[in-house]
Every structure is written in structure tokens, then in C-alpha cells.
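A.B. asks: For reference, the structures are reproduced in the following blocks.
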Structure P
Amino acid sequence: MTMINNKQIKREKLLDQEGVHMLMKQGCHGTGMQDILDSVQVPKGSFYNYFASKEEFADEAITHYIEPFILRLTAHLQAPPISHHQLNLDFNFISDQAFKLNQQSG
């Protein structure tokens, strides 16, 4: 069971590294597999232990970064109506997070 947890932790680290930023900056087709491997400093064989393909890595990266926004939006959609002020606060939070992601990707 510890192996699965360690594997998941390493997988999450890969998703938090430069390879994801390359995908965001250059797109999936503009980023070569070797570029990703070099940027995350992981051997090809190890990478394929975590992801079946570059496309799966890209899919997981998108999910990894967008999931917090989806969870927050879902919570708001299921909650009772909120005030205009709270709506502005939430919009500003989401806008700030999107701006930070954009700054990280170049």
C-alpha cells in the first residue's frame, strides 16, 4: 500500500513541475516527449510508470490544475444564492488564480 502512495506522490510532483508549464506554453503538439523528460529530469522508463503517454500526461495536467476551480464552482452552484459582494470576492479569487497560472506558463 505504501508503494501506491509513494507512486501517487511522485506522480503529483511530476504534474507540479516544469513539464506542465511547457505544455501550457507550447501546447501538447508543440512539446516533444524528450523536452518533457529533460525538464522534469525523469528517465523515460520512469515517466511511463506514471503515465501511459504524453497525451495522458497532458490530460492529467489539465485535470490537476483545473480541478480546484471545478470543485469551487460546483460548491457555489449547489449553495443557496449569495450576495453580490460575495460573488465579486469569488470572481476576484478565480481571476487571481487564473492570472497566476498564466504568469507561471510564461
Structure Q
Amino acid sequence: MTSQDQEIQMTHNKEKNRFEFDLEDHKKGVVKYERSGHKMRLTHTQIPKEIRGKGYGKTMAEMTLEEIERMRMKVIPQCPFIDYYIENNPKWESLVYHTSSEMN
């Protein structure tokens, strides 16, 4: 099964500063962040080992960025996976906050 074979549900868990994803077989993925004003520093993407390599990371990155865009926020891609995803999907470059000195 790939991520395209099922609908993935995303929940924005503001109390834990993360986006949570219902993946296959009751497994969950997360994208963690730190928020400051209108910026989100995406710090970590986590997918259970048993289901890696099925495209869930790409789907989670896309859904996370869509939600951040909807919220009219900017992104600081600290997580290497999210950074790589944005580099390879230039449509998201406009979301990137380029001067991160306020969040150091």
C-alpha cells in the first residue's frame, strides 16, 4: 500500500506543536514545529520504521505546507526532510522565511 492508496487524515495538535497524520494500520506520523509569531520552524518529521519508503513523507510534507499556507504563515525548514522537499518542490519557496534571526 502506498500513501496514494488511502486518504490520510491530518490533525493540527496545537498543544503539542505538531501535525499528526493517521497512516496505515493505525500508525501515526508527525511533523513537529516551534511557532513564533507568524513563523513555524519545522523541526522534525517522523514516520514509523515499518511503513517508511511508501511516500508518506511526501504526502505529510505537502499537507503540512498546505495548512501553513492556509494559515498565512511562513516556514523555517529546519527538518532536513522538509528542507529537501521544499528544494525539490519550488512552488513552496514562497512560504520560506529567509531571515530567521528572530527565532534563534
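A.B. asks: For which of the structures P, Q does the calculation of distance in nm of label points 7 Å out along Cα→Cβ at positions 8 and 80 return 3.5? Please list the in-between numbers first.
C.D. replies: Details: P: 3.5; Q: 2.0.
Going label by label, the one that fits is P.
A.B. asks: Taking distance in nm of label points 7 Å out along Cα→Cβ at positions 32 and 96 as the quantity of interest, name the structure among P, Q where it is greatest. Write out the running numbers ahead of the final one.
C.D. replies: On the way: P: 4.1; Q: 2.3.
The maximum falls on structure P.
A.B. asks: Continuing with this model, one more query. Assuming -25500 is helix-only ellipticity at 222 nm (-39500 (n - 2.57) for each DSSP H run of 4 or more, over all residues; to 500) as calculated from a single structure, say which of P, Q it is. All intermediate terms of the calculation are to be shown ahead of the outcome.
C.D. replies: Details: P: -25500; Q: -7000.
Derived from P, not from the others.
A.B. asks: Let me ask another. Quick check: 35 is what I get for percent of Cα pairs over 25 Å apart, calculated from one of P, Q. Which structure matches? Can you show the working numbers first?
C.D. replies: Details: P: 35; Q: 16.
Clearly, the read-out refers to P.
A.B. asks: Continuing with this model, one more query. Can you rank P, Q by relative contact order in percent (Cα under 8 Å, 6 or more apart) and just name the one with the largest value?
C.D. replies: Details: P: 32; Q: 21.
Once relative contact order in percent (Cα under 8 Å, 6 or more apart) is tallied for P, Q, the winner is P.
Values quoted throughout were computed directly from the atomic coordinates according to the rules given, and no laboratory measurement underlies them. Predicted model, so just to flag it, every value in this text is computed and none were measured. Cβ atoms are built from the backbone, for glycine too; each structure is taken alone.
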